[in-house]
Structure formats: structure tokens, C-alpha cells
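The structures come next, written out as C-alpha cells.
Quick note: the coordinates plus some simple rules give every number you see, no bench work behind them. For clarity, every value in this text was computed on a predicted model and none was experimentally measured. Cβ atoms are built from the backbone, for glycine too; each structure is taken alone.
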Structure I
Amino acid sequence: MSLTRWLAVFTLAWSALSNASESILERAPERTYDIVIESGHLNVGVYRDFPPYSYEKGGEAVGVDIDIGRKIAEGLGVEFRVYWIIPDETLDDDLRNHIWKGHYLAKRRIADVMLRVPYDKTYAYMRDSTGEVINDQVVMFAPYQREQWQIAYDTHVLDDVGTMAVFQYHPIGVEIDTLPATYLTSTFAGQLRDNTRHFASMRQAFMAMVDGEVSAVMGMRAEIDHELGIHSDKGFEAAGNGFPGMGRQAWDVGMAVKHTHRQLGYAIEEIVDRMVREGEIAEIFERHGLRYGMPAFYEEILGDEEENSP
């Protein structure tokens, strides 16, 4: 073989090897069950600055999901490592960036399991315009909480919240770009729109209620309970009203793993199942001063078990 031809073959081979190496380095790592156990740690994906679920206090990760993640790692016999998630535009983006593909700026940074994912078959099997399953790269499993929408109000201003009609006359705060924000600005033919105030966070919405800018706040129940605990001396209370025309007002929350990591998912699901059945999840919520809602998935199962017990 001539030197010229040899150099050409070598160049092509080196180019192919380099491209293959770059491709491997850019892929999200395959953290299967065996690899997780061998590595000695579990990367638990939770949302950053999302009290009372997952946030930092005094430089330490705290919250309901942090405690649950620690218990899962303990059950697997490995070290808990928090993996902070900054939310993207949609949940689909979060699942892609942090569970199965990796963010385009950091594809090697990936979570082994992600918490606070809706446990909903309709969403799990949702298809795009071509008929393809959108979330076919992930498995959603292990429901551990039932979340719902909730209103807190200032008892110095309102006697109660019997119906949403009261907010035709009193301002109410919501976090921007959330379902309550959409609901309050569109329900009742837009009659509540002018009294809806938008804030960057639930914390800011509550501070507005402290300052008298709003008479009530609407958000997820655990967030509301958390803020009610912080402002326990302000005369704020949780309302008991429903939300006409809203559609789904409560939903199960679970977890997600990459579809090729099902064995890891099964192991985690076994731990979470025991924690729900034995009341350990409920105890975690109670320690944080929160009301716990058992997932509808378990209410049905445990109800049937009680009926069939001798």
C-alpha cells in the first residue's frame, strides 16, 4: 500500500474513531440498577427552590421529596445525592433533559430517578400529531402523594370562602404561569380577572397577603400548608371551597426513570409501596406540618383489601 493511500485510510479510521468517542461522551450515562448499586450512590432528581418539596435551608437540601429520596437511597443501600432540576417550559422538557437524554449543554449530567412527576396514564401515553407516544423514553411509576388545589385567605378581611364569586370583590394572588392563574383569569366569563394578582412564587404571594395587597392566595395544598405554617400568627386559614369549571382538581404524584432502567424502577417502587402502605410517607408530610393525601391508586387498592379481609 502506498504511503498516500495508507495516510488516507488512517485519516478515515481516526476520524470515525474520534466521532464515535465524541458521540459516546455526549450521551447520557446508562445508570442501570446494577451500576447504581455498584457506584454506591443514587442521583435523585428534585426541583430546586420548590418549598415544601425540595429546597435549600442553611446550605442543606431539605423538604418532603428530599426526605423521601433519602429513604429510597437508604432502602437500596446506597448514598443519597441530590440532583437539582431547574424547570424548563414543560414537563416533557424536564423528563428529556434530566431522565433520558440530558440537557444539550450537559448531556452527561442525568438523574437516576425524578420525583414529583404526575402519575397519570393519559399523560404517560399521550401522543403527538403523528401518533407517536411523546414520553416513550420514560417510565412513570410509584405514586406517593395526592396533590390538589387550595385557597388560603385572610380572616381579617373575609369571613370565609364559600364560593369563588367572592373574588369579584376581593383580590387573590397566584403564581404566574400556573393553572390557578389561567383559571382565575378565564373562569366566570373573566369576572375574576381584574382581581387576580400574579407573583413570581407562592412565597411572594403570601407576603402580598401579609401586606394587605391581596385577601387570599391559591396554589397547591402542600405549598399553602407550608406558608400557613410560616405565617401562623397572621390569621390566615385554608378554605374549604371547590373550583367550578376547573376540571381535574386533584392528581396523583409519582416518579420517573428512563425506560431502559426498569429494574431500578421496580426496586424503587417496592420501597415506595412499603412506605405508603406503612404510613411512612404520611409521617414525613406530618413532620413538615403538611396534610397528606394518599394517592387514589392506593385508596382503591387498600379499600379492596379491607373489604376482603376476614
Structure II
Amino acid sequence: MQTAARSLARSTPHLRSLAIRRSHTGPSRDSEGTSRTTHFGFKTVPEEKKETLVKNVFDSVASSYDVMNDAMSLGVHRLWKDDFVSSLKPGVKGPLRCIDLAGGTGDIALRILDFARENYADRETSVDVVDINGEMLKEGYKRFKKTMYHNTPQVAFIESNAQALEQFPDNTYDLYTIAFGIRNCTSVPDVLKEAYRVLKPGGTFACLEFSKVTNPLFNMVYDQYSFSVIPIMGSILAGDRESYQYLVESIRKFPSQPDFAQMIVDAGFATGGMHEGKGGAWRDLWGGIACIHKGVKV
């Protein structure tokens, strides 16, 4: 199945996507038969509805996503992504087989391929760009049509769910990346479990995500900006206040740096010590507004 996905996505001039089969269609329930719930921003919703709600958000913002990221972060998200990819040094030990989850717009994949080529003359590293949202994948495909990687074996665009990568075999990838996407998934533990499965032994899991600001005064200013300014920007630039309100709320609901690091360990990955900085399991960017987490499959 995965071979078919690769050949379709890489050999045709149009975006091809493969939808996964869902393992169940009914409501998710716990051991006592009660329907499980999760968060959608600050709202509590049935677990089986979150995927559709998130899909609606990204259908709405897909065409303006990069513009809004520039506006919300004053362009800093580009520096964070550059830092994220350069910290991974793709190509330094030879070509890598990479998978980039929630990577529809292609900006992480493009950075990986450019870094490997420009720094190590590597034209064999490849990236499978995987996203649950077809509209986001279309935006990434349009971006790659303008690059030297278009219609080459170095990139593929595949529609799939990070929680159930059924068409991808075990022990396939050297590098798994996910940037600003894992907080939108219904079950973060399931995403981490699948990441561990598809990585080769010794492969790296790397996540860039918004996180918890550590300085109380800075956090107060950041909260005021997030809840007052960003939704208004959504209204002005994208005509969509509600989606950007959700994006702000989803950041606040994501686990703290230590809690997320523990989830990565619980999935089976080896990390640094449970602290920030050199030798630690995570590295804060801009005081914790964003954070890079890494783990190695053992």
C-alpha cells in the first residue's frame, strides 16, 4: 500500500491522496461504556467529533495559513522552523528517509531538502509529507511546483491520519518531524505510538510546538496579545475569527514541556534529562512560546 502511495504521489502532475480506513465509525467509549470526550480549544467535545472540527478549521484557513502565521508571530515562526531543521542536520550522515506529519503546506519538508542539498550536496534525502487535511496538502503541492523538487522522488504528498498510519510499514523512516500540528490531534499518545512504530531503530522523533511561557510577566503580555490581537487578525486577514480563536485556545490546552517530554518517554523514546536546555529533553524558543522536543527510538 505504501509503495502505491509513493508512486502515485511522485509520478503524476496532480496531487494524489490516499484516505485511510477508520478502525471504527461509532463513538469512542471507555471501559464503562461512557462516550469519551476531549478538548477542542476550551470546549469539551465528544472524542470522535474533534477530527471533523479540526478539519473544518484547517479547510477554512489553508489558503491564508502562512500569511496568518507571519502576522501572528511577526514572522518569527520562520526563524523557529529554520532553527528546528538546522538542529536536525539532515544529510550530515548521508541521505535520510523522512516523514513530516501535519506538514501539508510543505514548509518543513522544503527546509529539510534545502538544508541537505545546500550543506551536504545531498540530493537523495526524501520527505513524505503527510497531512489529514487535503486542502493543506494542496497548498504544499502548489508551493513545491515552484521548486526543483517537483515531480522528483524526493517528495510525496499523502493524506493520512497521524494517529493511524496504516499504510506505512514498521521501521521505515530515519526522521519523523511534526511542527505546530500535534496539539490538534485527538490523541497525542496515539500519534507518538505511531511515530515510534514507523521509525527505524535509532531514528529520531522531532516536534516543534507552541508551549508554556516560563516567565510570569512575559506570559501575561503573551496572553493579552494572543486573546485580544490574534482573533482580530483572523477577522481582518482571513475573514475567520473563530478558527484563530481555536488556534490560540489549542495552544493553552497543550501539555507543559515536562508533561509532553514524559509522554514521549512513555511512548518508548529515549530523551535527554527531564529539563530544558543542553542535555535536556526539550529546548525552549523565545521563553517557551515555542519548544523543540526530540526523542530517539531504541
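When you work out mean count of other Cβ atoms within 10 Å over residues 105-112 for each of the structures I, II, which one comes out largest?
Structure II comes out on top.
Which one of I, II has P(r) over Cα pairs in 20 Å bins from 0, in percent, as calculated from the coordinates, equal to 34, 61, 5?
Among I, II, the structure yielding 34, 61, 5 for P(r) over Cα pairs in 20 Å bins from 0, in percent is II.
Between I, II, which one scores greatest on percent of Cα pairs over 18 Å apart, for residues 97-168 alone?
Sorting by percent of Cα pairs over 18 Å apart, for residues 97-168 alone in descending order puts I first.
0.55 is what came out when FRET efficiency 1/(1 + (r/R0)^6) of positions 121 and 145 (r between Cβ atoms, R0 = 25 Å, to 0.05) was calculated for one structure; which of I, II is it?
Computed on structure II.
Which structure, out of I, II, was distance in nm of label points 7 Å out along Cα→Cβ at positions 113 and 129 calculated from, if the result is 3.8?
I
Computing distance in nm of label points 7 Å out along Cα→Cβ at positions 57 and 161 for each of I, II, which one ends up highest?
Max of distance in nm of label points 7 Å out along Cα→Cβ at positions 57 and 161: I.
Could you tell me which structure in I, II was used to calculate relative contact order in percent (Cα under 8 Å, 6 or more apart) as 22?
The read-out comes from structure I.
One of I, II was used to compute mean count of other Cβ atoms within 10 Å over residues 217-224, and the answer was 25.0. Which one was it?
Structure I accounts for this read-out.
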